[in-house]
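Given below, in the form of structure tokens, are the structures.
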Structure 1
Amino acid sequence: MTDHTEIETWAMVRAQEIVMQQGANLVVAAQRLDHKKTTANTYALRAAIVTSLIEALSAASQSMQTSQQSA
């Protein structure tokens, strides 16, 4: 991820993936009033968000290292 547009596109796609997978599971559990599954899906949604943030930070760090090496 070196280009600003590329980063924005990655972020939008990743957010959509998280919402479609984890968010949908959370909604279904909440609609069914299943407290245990709602709680579990809340934690899964949080974990997916954290994982994507770590992935973004890692990519940004690698991009900075590549930029510094080529300078």
Structure 2
Amino acid sequence: MRKKEIPQSVKDVGANIKAIIKEKNLKVRHVAHDADLDIEALRRYMAGKQIMGIDKFILIAKALGVEASELYKI
């Protein structure tokens, strides 16, 4: 049995996180620390390889200094 395909929306959120980090000239490790996440977990979210829970979604938005809705813009 194959693993379930990661939805495109998860990949879009990851791309948005990556873009905001670049736009704000932030360090991934600092964002991970501020969101109380392991840096590798944040990298998996950014790559769209792992689905995050709403709690992580909100923590990442706060660490980036944006509204959660900014992460889901398509």
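Suppose helix-only ellipticity at 222 nm (-39500 (n - 2.57) for each DSSP H run of 4 or more, over all residues; to 500) works out to -17500; of 1, 2, which structure was it derived from? Label of the source structure: 2.
When distance in nm of label points 7 Å out along Cα→Cβ at positions 43 and 59 is calculated for each of the structures 1, 2, the largest result comes from 1. Using the calculated result 16.4, 57 for Rg and Dmax of the Cα atoms in Å, pick out the matching structure from 1, 2. Label of the originating structure: 1. In this comparison of 1, 2, the computed figure 2.8 for distance in nm of label points 7 Å out along Cα→Cβ at positions 35 and 51 is attributed to 1. If relative contact order in percent (Cα under 8 Å, 6 or more apart) computes to 41, which of 1, 2 did it come from? Label of the originating structure: 2.
The numbers here are math on the coordinates, done by the rules we state, and not lab data. As the structure is a prediction and not an experimental result, all values here were calculated from the model. Cβ atoms are built from the backbone, for glycine too; each structure is taken alone.
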